[in-house]
Structure P
Amino acid sequence: MAPLIQFENVDIFQRESLVLKNVSISISNGEFVYLIGKTGSGKSSLMKTMYAELPVNEGLAFVAGYSLVELKKREVPMLRRKLGIVFQDFQLLTDRTVDENLLFVMKSTGWDDKVKMQARCDEVLQSVGLSTKGHKMPHQLSGGEQQRVAIARALVNNPEIILADEPTGNLDPETSAGIMYLLRDISLTGRSVLMATHNYNLIKRFPSRVFRIEDGVVYDDPIESYEGGADESSAAWPVSEG
């Protein structure tokens, strides 16, 4: 089976500036991979390339079966339906309930059967532990709950890949751990998860594969480089195959 994400010899630009050079990475079904690097190193640029916010003009770049080099503008929405994107600042619609946030995304991506839409909404909220929160407004939720809503929103179209850009950046350690377990559970369903972070303590507590960006180069680091801070909580973190 081909990797869900595969880049070979890809240069990534922001406007005219080269941000990442000669990127060669692959992520398979069910893999959980961290993406680390200093602020401004290119983590977000790499993710933006994956959901076609930034172009790929040469090299080989496949995401969820789509060639980013050959991707046509009309195919971008179809690619993005195969991706779930989670942001650090949640990006929820503050004037709508939790249910309405999810239904808005579903309607904008082609859903039109209201019964099926509500059923899917209920299903994903239950999967993130928020089955009783659908009627709440975002400001009535804790930060961790808001991030769970953002993850539920990312799951509504049953994506093959989750791109999580600093999803624990605004959360306390205990709440962050809960989000980590949730994202790991998602990867164990066969989805690929790529999570950008600057929190090395999380990587030590929940060790997994690591892509490190330094001086415009993406390195595939061995897990052993980051182990050593695990506690009893990480013992429950299963290592997925693939």
Structure Q
Amino acid sequence: MYNYERLSDDVKIAVSAEHTFGTDAVILSYFASPKRKDKCLDMGTGCGIIPLLWLRDSAQSPVHCLDIQQNAIEQVKNSIALNEFENRLIPHLCDLRKIGDEFPAESFTLVTMNPPYKPVNTGIESLGESARIARHEVCCNIEDAVKAANYLLTYGGKFCMCHRPERLVDALTVMRDYKIEPKRLRFVCDKDNQEPFLFLVEGKKGAKPFLRVEPTLVIKRPDGRFTPEMLDVYGSYADGYEDKIR
């Protein structure tokens, strides 16, 4: 049912055909990089890659994650048991559009989401239900995610998200509408001098306007190997992931 991939000598993750992970989520976990005292939640967690990477890198426990899909939460629970993270990673079966039913307001200082990228009725819709929910805005859209983050965050708390560049204006507009002021923006491209395929944005609840655009993150060198920064993103297991994506 599940396959297992190593994230470090001590941490493994359960992956499946329904819930796996890609470069976008790994980069988002690196971009968000919680501080030890942060109270963290990953929304739409899927296989749980983002919180597992945080725990691998010594994030303060416990870390919370949520997903609307029962099979995703069961898969995360498998990883929790495998790593003996019962007191470190807390999964929630939850619809973020009804977030108040699961959490009190202002429960977290850091919230992340790698959301579905495609609006409903655009592009080729995925056939499988799990893939459709993960890739298309059938269960949540940008506004739903930002609205939930506004409810969950303490004053001064941070929301980090990745998305496709064509949705950048949508994301920044909605964040400001919900009083999560965009503070950091970073684009990601596959190779130098190519158009970005992804952006990363961090907003701060209640902050004053001032947006810092960081240098573009370039994934690959001309020879197809990871750039030095991407080696840092993946850590000591970069070689295995590098072979996986080539």
Structure R
Amino acid sequence: MLDRAAADLVADEICERACEVALQAEKSLGEVEVIAVSMGDEKAVLALRRLLSMGAHSAVHISDPALAGSDMISTARVLAAALAKLDVDLILAGNESTDGKGGMVPAMIAELLDRPLLPYADELEISASEVTGTSQLGDTTMNLSVQLPAVVSVTEKSAEPRFPNFKGIRAAKTKPLETWTLADLGIEAGPEAAHFRSVMVSAEDRPERVAGPKITDDGTAATQLADFLAEKHFI
């Protein structure tokens, strides 16, 4: 299990790549507002300041005691509520976090917001109305396109994040950074909202593996094998 409280929170590199993709889109499209959004305790502000120093225009920090221990579904629900409130056209996210390696949150957000998803994008082209990109699935390269508004998850091949310069670091200190609670998102946080976290109620050692039955072929091996498979409801 991950003990996130024991470590300093920093912006995940894959999130920096998503931010870089957004900033490059701003350069090609013109008037674009890049908003960084993160859910976490007060330490998450440091990660948001990093993205602001890269060039994001503003940030939203979602923090609430009731969110401690949230699983992927809970995280996606809260982020989806925040993104719906922001009413953005394009949601860019890393394909999976470096620590949890879940890789499901972008797809969950897309489902909750009823938006098309372009997953695992290695390369992207963003226009005012659609996003096209390439995704690698095993040995297959897929060329995909989605109409905006949409959700896109990017891979480590998508863009090399810029290193914030001194000017960007100074500017980040004065850029808008709001903190929202569950109440701000209209989400109940009382005891009845048990879906906000997963709780481990018990843990047991995995039973030792035992050898399976051995069949000696005395002319009836096929019958014994068929009987065994039938007993286990395999046939």
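Points to keep in mind about this one:
- Highest-scoring label, criterion being Cα Rg over 2.2 N^0.38 Å, for residues 15-70 alone, among P, Q, R: R
- Origin of the derived value 13.8 (mean count of other Cβ atoms within 10 Å over residues 23-30; candidates P, Q, R): R
- Structure from which 3.9 was derived, distance in nm of label points 7 Å out along Cα→Cβ at positions 135 and 207, options P, Q, R: R
- Structure from which 0.45 was derived, FRET efficiency 1/(1 + (r/R0)^6) of positions 103 and 175 (r between Cβ atoms, R0 = 25 Å, to 0.05), options P, Q, R: P
- Cα extents along the principal axes in Å, for residues 95-150 alone from the coordinates reads 33, 30, 15; which among P, Q, R: R
- Structure (P, Q, R) behind the derived value 16.0 of mean count of other Cβ atoms within 10 Å over residues 39-46: R
- At a computed 15 (relative contact order in percent (Cα under 8 Å, 6 or more apart)), which of P, Q, R: Q
No value in this document is a laboratory result; all are computed from the given coordinates. All values reported here derive from a predicted model rather than from experimental measurement. Cβ atoms are built from the backbone, for glycine too; each structure is taken alone.
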